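Visitor: Several structures are given next for inspection.
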Structure 1
Amino acid sequence: MKRWIRRLTFGLGILVVLTVGALAAVIAFDSPSAPPVLAAGNTIPGIAQWNFAESPKVQSVKARDGAPLNYRLYPGRADRAVVLMHGSTGSGTEMLKLAQALQAAGATVYAISLRGHGGSGTRNGDVSYRGQLDDDLADLVKGVGIDKQGVHRTLAGFSSGGGFVLRIAGGPHAGLFDDYLAISPFIAPDSLTNKPNSGGWAGVALPRVVALSLLDRIGLPWFQGLPAIHFATQAKADDRRTPVYSFRLMASLQLGLDWRAVLARIKAPTRIVVGADDELFNAAQFQPMMQAINPRIGVTVVPGHGHLDMIADPSAVSAVATAWRQLTEG
């Protein structure tokens, strides 16, 4: 009997060693490759004609770790604040047209650069731990002084920033804002709204992501600063662009594996606005999917517009501003 126990223990030990070795090899050697450049995600229509002299200067507040959180302020009504978040690879700079449309509708807009983007944080494409973006958001609300009573706060975001909006709305920080506006949001890889690899925009190191996720599930947040996703852009990492995300930055933006439960928990007024011709997402799937998961989440589909049109085209940003007004007045 003792011999069989020794053999079983030895066999289990070998299995553990092999499993750990396989995970280590995947984590060490798998890395995200750059997909072919995708214009629908890489180049904002008409941006070459934008007058960036109209863009407010960069300001910053300090996060709890002392790192800078950068934003551009578009002043409007003191009692109507919108914290506006960019999409993947971007920064607050590219939100110029949408921020101006919201400002014209009466909002005071804080177009922020999320940690790891646009000079916020300490490293391009990375955070220090999963969930740090949630903490940053709380620090920013307090740092810019919109946590005061009498200020109506809206969290708005585009693309991956739109997914982050829904993450916050269905999470423990939901009380930070009165309502939520998600523009062409990324929901999840297995959502009906998602086209394969987000329409060719995302090159994911899937074996590495799976291995790191397994470690994380057993309480081992090791190696999470390694690259996990490379977007379909030729841009280099700088204060304007962030082409590669670490595992922990990617995970900090997303709703997670239980995304349906996160969406179902949303109670605050929330609206999704998406272009009917979105190249990355299946626009027609948002309404039926939200109806099935959480009918409180409204959906507006804007005819004739693609993904990046929603932050650039005059009629598209006007539709977003209208959706914001409906949220705040409802």
Structure 2
Amino acid sequence: MRRPRAVVTGGAGFLGSHLCERLLREGYSVLCLDDLSTGSAANVAHLAEIGPFRLVRADVTDFVHVVGDVDAVLHFASPASPIDYLRMPIETLKVGSIGTLHTLGLAKEKRARYLLASTSEAYGDPQVHPQPESYWGHVNPVGPRGVYDEAKRFAEAMTMAYHRSQGVDTAIVRIFNTHGPRMRPDDGRAIPTFIRQALAGEPITVAGDGSQTRSIQYVDDLVEGVFRLLHADRHEPVNIGNPSEVSITELALLVRDLVGATSEIEYGPRPEDDPTVRRPDITLATDLLGWRPEVGLEDGLRRTIDWFRATLAASGPAAASRAV
């Protein structure tokens, strides 16, 4: 009996590598396409021991061709942290537009189920709270964050166009803040930054006054939601996130306590268009997929901290104290 085969773009990144691992454990063979601009071959080095896995270094903004049958195409390729997409604005826009076009074309050719990794950033700085999938968002298209926000919004529009006009079996997941092993310590996002700083005994740097909120899920919960959506009969967007909301200051203090550090909290400038609030309405995910997050914030942070502690220790003291 033939194994189902999945193509995962961005599969060597933080989220993509966990998704590849889950697919392998569920009996898929996996072809990972990644240009390694923000991902790492080290993230997937162990996957061939689990099942049929192949990493191909490829830029999906070039023509995408895959030999053989494909049952699922999961488009996770994109810079995802502000430090990355502000450094690579054109590349971010291209992977959300041209990369989405090419991967949808692959799904159409292979008659495969297509799943787009979108983002809660599609809601921008929301004026509706919590955010349901029916909310159209409040995004500054010409601000610095627009290169990511609008790339994902365009990708959603392209995905629905292929579904409506070309009959492609599509799905869209709007991913809320996620953390866990294999995040880069220097990727600039709050949790890896706070953990790295606390482990090094450095001040923990919080943007603005720290009152802005985020809703944070552990990577295993996210992957579970994505896997269920891949096998569901749903084409429009679905939120996957943990509705437990926390302020950035509360998050910094919690990380400090869990690390056992005595770091001071330092406040600095807040980035332009930084969302004031963020919390998913997960009613649809619960009703449609039977999905709810199972890993609480403290438990997930402990797991993430343990991974960072081991990784930074293995990398030496220079890595532990490297500035963002």
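Where a number appears in this text, it was derived from the coordinates with a stated rule and is not lab data. In this text the structure is predicted, and so the values were computed from the model without any measurement. Cβ atoms are built from the backbone, for glycine too; each structure is taken alone.
Visitor: For relative contact order in percent (Cα under 8 Å, 6 or more apart), find whichever of 1, 2 sits highest and give me its label.
Guide: With respect to relative contact order in percent (Cα under 8 Å, 6 or more apart), the highest-scoring structure among 1, 2 is 1.
Visitor: Next question. With mean count of other Cβ atoms within 10 Å over residues 50-57 coming out at 15.8, pick the structure among 1, 2 it was computed from.
Guide: Attributed to the structure labelled 2.
Visitor: From which structure (1, 2) was P(r) over Cα pairs in 5 Å bins from 0, in percent, for residues 58-217 alone calculated, if the value obtained is 2, 8, 16, 19, 19, 15, 11, 6, 3, 2, 0, 0?
Guide: Only one of 1, 2 returns 2, 8, 16, 19, 19, 15, 11, 6, 3, 2, 0, 0 for P(r) over Cα pairs in 5 Å bins from 0, in percent, for residues 58-217 alone, namely 2.
Visitor: For the read-out distance in nm of label points 7 Å out along Cα→Cβ at positions 258 and 298, a value of 1.1 was computed from one structure; give its label from 1, 2.
Guide: 2
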